[in-house]
Structure 1
Amino acid sequence: MAFAQGTRWNRLYRPGPIRVLLMGVAALATVTVTVAGSVVVFSAHFLGERLVLATILTVAVVSALWYTGRVLSAGVWVSDWGLRITTVKSSRRVPWSEVNVERRSAPTDAVWCTSTGSVPWRTPVHDRSLDFVGRAEAYDIAANALVDWWQGHRG
């Protein structure tokens, strides 16, 4: 599957307040770990001890920053080329010519996709997502925008 270079990916919705709040807590925790870890590293008496502690601290901070970035970028992205679903664990890109998009209302309101030869999968655009809890209008706007992109670009 070839990906068109230079294609700009657009997110159909902003992260919701719950996701932003959780990322603020994660950022605060990362800063706390960094400061506390730095104190521990600089209070060590031996160089070898400092190097081991600094390595552990670096791995912890980089992992926390990576995770925070993945959570913030998770969601549905669209372009003229196709659809990209990004989660904390993975990312899936499918060209519009191979994807089918539909809104379903049972058991929850959600947008589901299928691609050629795959089982249906639920997108992060659903009414119980961190981005849409208590924000029914934002969910409707995002779901309609995704369906509109698909209808405007399917091959």
Structure 2
Amino acid sequence: MPKRLRPVPKADSPFLASAKAQFQFLEETYGYAVAETSDHSTWAAVVYENVTVQAAVSAGLELRDGWMYVQFRHIDPEATGPQRTRRSYYLGNILALRNPEAEATLSKQLTAFTAPEIAGELSKLAAYTALYAGDVLQGDFHVFDALDLVG
């Protein structure tokens, strides 16, 4: 009887590997778990969740221009499907309100999408998430109310 071969797991892309490393503090400090990963030719994402918050770290490449962002979604733990998330804002929105100088340092477009460029931008996004979105990560959405007013 031939020996069964185990499938070899696909290695993470540079984005996924770096995102998981840079945002590991979400799991260690805030008790999040990786809910989903996506890795396609034009976009990739790592989605972290706890009971009330979803934090999606995403990247995309369109027509030679790339982008990366972190999006926070308020989860209704009793809802299902698309109604599960209530409101959402991007880290850039929070930075624009709390520290416009930091928001200005985020890359609006990435051009090379090399491993060092990816790691550098993700490092910045992770640091800003820890510094300026700690309340959101803990389920305090008061900043969303302020952002609704700015709208």
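Figure out for me which of the structures 1, 2 the number -16500 belongs to, where helix-only ellipticity at 222 nm (-39500 (n - 2.57) for each DSSP H run of 4 or more, over all residues; to 500) was derived from the coordinates. Before the final figure, lay out the partial values.
On the way: 1: -16500; 2: -11000.
Of the options listed, only 1 reproduces it.
22 is what came out when relative contact order in percent (Cα under 8 Å, 6 or more apart) was calculated for one structure; which of 1, 2 is it? Working shown, then result.
Numbers: 1: 22; 2: 19.
Matching structure: 1.
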Please compute mean count of other Cβ atoms within 10 Å over residues 21-28 for structures 1, 2 and give me the label with the greatest value. 2
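Given a value of 2.1 for distance in nm of label points 7 Å out along Cα→Cβ at positions 29 and 101, point me to the structure among 1, 2 it was derived from. Don't skip to the answer; put the middle values down first.
On the way: 1: 3.3; 2: 2.1.
Of the structures listed, the value fits 2.
Here, each number is a calculation from the coordinates, and none is a lab measurement. As the structure is a computational prediction, the values presented were derived from the model and not from experiment. Cβ atoms are built from the backbone, for glycine too; each structure is taken alone.
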